[in-house]
Structure formats: structure tokens, C-alpha cells
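Each structure below is given as C-alpha cells.
What follows draws every value from the coordinates through simple rules; no lab data is involved. These figures come from a predicted structure and were not determined experimentally. Cβ atoms are built from the backbone, for glycine too; each structure is taken alone.
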Structure I
Amino acid sequence: MTLQVIDIHTYYGDSYVLQGVSLEVRENSVVALLGRNGMGKTTTIRSIIGFTPPRRGTVRFKGIDISGLEPYRIVQMGISLVPQGRRIFPSLSVKENLTIASRRPRTSTPAWDLNRVLSLFPRLKERLQLPGNSLSGGELQMLAIARGLVGNPELLLMDEPSEGLAPLFVRFVGEIIQKLKEEEGFSMLLVEQTLRMAFEVADYVYIMSKGKVAYESPPDALKENDEMKIKHLGV
């Protein structure tokens, strides 16, 4: 098992946000975390990466308890975050954004270096010397994913990668996720609002509601479950 989140309870101050969340991401699989805004999806990601550590419960990565570790330690162990809103450094060039995030691989698999991510995102190669704040929304998302890859992770956490993108770029991001899973063997936890993309790329889905997991199944089962889609996803 790549990731196990076991009964975590997370707070922002006195606000009780995650109320006993459990989920799993198996090796070489994509898990989608679905739900309306404000239900705890991003807080789950923040709890895993260590930005908002859970007060109770356990997060295990490859069998090791990472609960309460500093975020940089969690990243060093092999988890990369593609955050909501991209969060690239706007005054740094595309190349600089990638260079500062680069880490050596922990295994003997081919390294994700600058040349390799540019072959995956050739548009970034054309913009290598441009500052981050000159990129379009789609290009910023390419850069955010590329930055996650040069950290050479074994698990990618992706928070709303299709947010604010034109349909063409949403489709492109879905193709990249599929490629990373099928050709590169990545494990991914994906927070996503675009149901069509989630259904296409995910091996398993969880729906969050009010800080709890309200439903879980393979994506095909959720496709047929109109009651759950209406109740928790508004579709």
C-alpha cells in the first residue's frame, strides 16, 4: 500500500474540519477525492503533506507513519504536491521554478530531470526563460505538474488540477495523469471537480461530505449511482 490515511481528525484552530477520514491509495493507482467545495478535500491533502497535521489518527506512506512530520521531511520521503492554485514563483523563470524543486530519485527508475519533463510538456520548453507570471492558466498547470515530477516522487498529490482551465487543457491534464499512471507507474491522489475526468482516470473514488467520507467505490459504480451523485455532487 502506497498511502493509508487512518481515522484522521484535523482542526483549524477550534474548527473541527476532518472528522475521522480514512482512505487508501494502492501502488500504481489513481484515487479521486470528490465532493462539493468546503467538504474537507483540500484539508485532507494538507493533512497528508503536513501543512495542517491531524490531531488524531495516522497517515502511513509505504508503511511508515508520517503523521506529524515536517512537510519537507514528507517530501524527502517521496511525496510531491501539485497544489490548488498552482502556487509557482511568479518572478522566477520556468527553468528556475523547476530547478529549485529538483530532487534525486530514491530508486533506480529513470530520473525526472529537466529534459524529461520538457519532453512531456514541450510548450514549457518554448517558455523556459520566461517568468512564471507571463504564462497562461494552462501553462501554469503544466509547470505545477512538471515541478511535482522533478521532485522524483513515488506519490503525487494533485489538488484541483483542472480548476479554471479551458476544456482543451482539462482533457490534456487528464491525458497526462493517465500517461503517468499507465506508462510511469505513478500512484496519485487526485482532488477533482471535473467528474468526467475523474471517472476516466481514477481506479477508485471517495466522496467527502462535511469532513467525512460519505461514499467510496470504483468509478463505474458511482456513475450508476444517481442518488449519491445528486446528494453529494449536485449532478
Structure II
Amino acid sequence: MSLEFTPLSLDGPLRNVAVFLAASIPNPERWQGYFDAREITDAVVAAARAVLTAGGVLVTGAHPTIAPLLLYVAAEFPIDPNRPRVLVYQSALFESVMPPATKRFEEDGVGSLRITEAVAGERPDPELWHGSLRIMRERMFSETVPRAGIYVGGMRDINTEFQLLRNRKPTVWPYPLARPGGEAAHLVEFAPEPMRQLLAESNIYPTVFRKVVEDLTSHLQQEQ
């Protein structure tokens, strides 16, 4: 007997609200601190599913370690060609090395891939890409105007993105996780005070991000 799959809805309390997701599994050659790759994976899947179930739109640079996870979750939802669920920003600097999973967001109809200009002379190298990434991030935040940021794992670039978004709009609500490690673990002190202990201690990620959606919804309602 076959089972009929009912796709998840795109309606919910965060309908059309942009939520920035910054996440990656650190490279041990470039990151000396603690991180747990499995915890990062579990958290990213739970975060994406919670935001999309609530009707939100995920905005991301789709790090190569994260893009397949977001693609997997986005495929659970019905396709609406007029309403992409995931907005993926990439610099033209990385077009020649862009992973297939990143290209598939647009090819599969579950997201929109937006390419930003590269700085002349830069290359896809950690020491030679800063100008191009800044252009990408500035355009990403100005075009999408996220109302919240979720931060999981990552290296120094997560702090860069956190500070850039915070400086552009101080009222963006930050939700960094501590348990998976990475640079995001150092940002928990900036989370909304009632959420800090949960974000710092819990690894029951579906529950964590259900609470994140509830907290963000409450803040947005108070702003209206």
C-alpha cells in the first residue's frame, strides 16, 4: 500500500518575512575551535524547516556545506514560480567553482539564484575574496531586508555577516546557536534575552526553532 505525501504549506505567521541564515561546517584547516558537524547539520535542517513552514523566506549565501541541506528541505514544499522559498546570493567570483546543489535551487524551481559582481583581480581564495563578498552581502541585505538572522556553526565570516546586518538595521533579531560550536557560539549574548538560555544550551533543534519562530512572530506583531 502506497502512502500519499501531503506537501507542507507556505502560509504561516512569517509569510513573506525574510530570515537570513548564515551557516557552514568549519574547515579544520582554517578553524581551530570546537564544532560538531552533525549538530550543525541537524540545526540547519530544523531551522530551514521551521522558517519555511511558518511561511518565511530564507535568505542565504548557501555555503557549499549547507546548500544540499537547504535544497533537501525546500523540496518538501509546494513550488510557486512567483514566490521562491530560498533566495541564494553568490558572487560571480565563484561561478566557475559553484557546486551543483547551489545551481539546482533555481533549476528545480525551489529558489532564486542571484549573482553579484566580482571585484577585478580577486580570486576564490580566502585571502583574496573580501571585496567581492562584501558586495554580495551588501546587495543581499539591501534587496531582501531580513527581519531576523539565524547563525549556526561557521568561521569568521559569520561574525562579519552578523556585524554587517546589525549595523544596517539594529532591529534585526539575531538567533545564534551555541551547541554546534563554530563562530556562531560566540554570538549568543546578542540574542533576545528570553531566548538566550535555550539557544545556548539546547540541542533539540526542532523545538528550538519552533520557539524562535514564536519569538520572532511576537516581535513583529509588537512592531505593527
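Quick notes on this structure:
- Identity of the structure behind 20.1 (criterion: mean count of other Cβ atoms within 10 Å over residues 32-39, calculated), options I, II: I
- Comparison of I, II - label where relative contact order in percent (Cα under 8 Å, 6 or more apart) is highest: I
- Read-out mean count of other Cβ atoms within 10 Å over residues 64-71, computed value 14.8, structure in I, II: I
- Read-out distance in nm of label points 7 Å out along Cα→Cβ at positions 88 and 192, computed value 2.2, structure in I, II: I
- Structures I, II, by FRET efficiency 1/(1 + (r/R0)^6) of positions 72 and 200 (r between Cβ atoms, R0 = 30 Å, to 0.05): label with the highest value: II
- Origin of the derived value -12000 (helix-only ellipticity at 222 nm (-39500 (n - 2.57) for each DSSP H run of 4 or more, over all residues; to 500); candidates I, II): II
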